[in-house]
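J.: In structure tokens below, several structures.
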Structure I
């Protein structure tokens, strides 16, 4: 299936697409209006990246920084922190909190959503303060612990050094000539002094390192009271509604097309049966009566083509009598038979058109004739052919209306008297056209079809289901009728034309 075929399907189902889109957008708008507005407030924090080194040299630990950011994000959204926030603000329920770290930065955004814009703002700022307070407490505890250990070691070593110095002084005083003992004492003092200097240097470096590696977060941008709700977004919802509606409508259009067995193109009708396509009948741009089909109209030209095709077929086998039928009611068979008879009469040869539909007769309305005496009277031997046939207002065109409707049309039409009536009319007129009921509606058409020289099957585009046309074709074959071809009514542009007559009095019926 090419793009043109897909576009044709969408055009046929345009109301499905349009209605689906309208309904979806309407639902989106109503949902947006009735939905409770939610406000969003955000606080942006900076968490200094962890660093390593000394006062003269600093290196950023990227991997640790990433873990640190994720740790703070998890802490901010943890249960104890949210519970403390709920208690601090005196809330009945915890607010909706979202924490995100901004890529390639030291920034973290804390967002709070709530129907109350002031509460959302207070909660975002309060949560950032809780996170900062906890970080300061933890950092202070860790720093105090490390420095306290070094401080205790320094104090202990300082006492030991003082004691060693006192012992050295006493030893020099008591044993001035004992160089070996004084040298050992002096060596012990120097060792303790070196150890003290090392610890003192470690203590100073720890203080410097603590100041370098301090990663207590602080607020970059506090939350402010939002002026408009973050959701629902009317523009976004409408845009999504339009998109979803169009996609859903397109999907439904193709679904309905797949489930619909109607024949929407002339090509589909052509593929349904083996019958040749006689002509494609266009729809009149304006509703016309049969008498107004002029040489300039497209539908009049189509019927002249049909007349030529029948005359051509007549050269091979006689087609003095023709029945025009359809698979289902409303496909325009009465329109076709009336117009064909009118066009054939323009050749100057006498033509008679017979209304063989003894259930829903139409031709007496088309030609504005009386229906008091007609075919049913002849079949019941209540009138002769001369009494029943009427001259229409068109030269050379005669009409045999249905007459009063009998209680048993199929029995009456299947009698030998009907065969005799057709025989008499073919002797008196050059052409006999019979309008029959639809094939699948009643059995009347299958009774009449074998009595004529040929049958024309009218198929209305966009109305006839494929299985109905196939069933009608099979019925004609089963009764031994000679099907000469298909007339496509209301044909698509690719097939040629469309054709329509209004089913009212003083105008052609679409039956």
Structure II
């Protein structure tokens, strides 16, 4: 019975086009790996295996990708199945489908494709860490006023700020690698639901397809998508965190703040206002990261309250969404990395702003408590009184205002010299005296940058090892096919 033209137009044609783009390559690899295993296990004769090998090798993938939905079959699987049958005969072609179902085939292909997205995400985050780490190393001593509640708060350094972003990206990398490990398990052999009575070797197909091993329960192998939700969650976490950094950088690019200047290659001019340098690369990053977040959030929404089994809700219609969300995430993250790599900070302006609005006053309260025995609350009150008094008595020295405030609020005068006050309230002193683990002093930040560099090298090696493992499995599969 032919399919309804409307069903073809609205559903089957779209699924066919998506499958050609996303699933053809993993489908062919899966055919090869499964064929090798069937032959090695004696489930398919060597003669038939060789004929199937020839049929697979003769498929013109470029022609398949150029083929419009034929309407005579349900999906890409059946289209390719027909090509195999045309090459070696229906009876021989049918043996390739022994001990498998479209159910476990689909879940295997989805995982093969998803691990590519997740590994690409890992690589892109690692690249962004490298970009920001190099930037931080150039600005260990660049002081600026950090903000809380959008108001100037305390001095720190650009490197200290960037390290906060880098360390969050390090945690994202750890989550991404965990998501990869959850994804890289092989459902092939689970068949429709209950596995098979044929003596298959699921470990062998796992090796030939680059998986770390087979999935467990055969029902769960075709029903569970928690691996996908874990990957989407890791990606969503990453784009949210990086999006907040982008928002800061866009604020720093404003003329009013004037801390950051992107190089000319990442800005655009106005069609009417020639003075404009619009930081559009970061604007595109922000929108792409937001778009990616929307896609990642839609993934669990599509799966929510669906049956725990083989269903199209979590298959044909979901895979293009997954692909698009990861593509947007990769683009958004990478544009941050490349646009910030050679970004310029106005060091003098940032240092000057770090001396305004009493942003170092916390250190006065700390000094009164640490060096002069006042309770911190009293020191805080003294500092507040000094600000008020300086407005009322602009010609008085800060040292005199401190002496008067301590006498009034603490019952004893703390007398500091003008040089003492200048040192206590200097941004450089504020930063360097904060040597707490994770703090902004030069030595602490330098050590943290070195640790982040070591972790970066380790994670880059991990990602490289994962890619090498997949490449090695491809080589093993090719060699095993030749030996049939």
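J.: For helix-only ellipticity at 222 nm (-39500 (n - 2.57) for each DSSP H run of 4 or more, over all residues; to 500), the calculated result is -22000, so let me know which of I, II that is.
T.: It traces back to II.
J.: Of the structures labelled I, II, which one yields 0.45 when FRET efficiency 1/(1 + (r/R0)^6) of positions 167 and 415 (r between Cβ atoms, R0 = 41 Å, to 0.05) is computed from its coordinates?
T.: Going label by label, the one that fits is II.
J.: Assuming 100, 52, 40 is Cα extents along the principal axes in Å as calculated from a single structure, say which of I, II it is.
T.: Clearly, the read-out refers to II.
J.: Shifting gears a bit: When distance in nm of label points 7 Å out along Cα→Cβ at positions 79 and 135 is computed for each of I, II, which one produces 4.3?
T.: II
Readers should treat all values here as calculations from the given coordinates under stated rules, not as data from a laboratory. All values derive from a computational prediction rather than experimental measurement. Cβ atoms are built from the backbone, for glycine too; each structure is taken alone.
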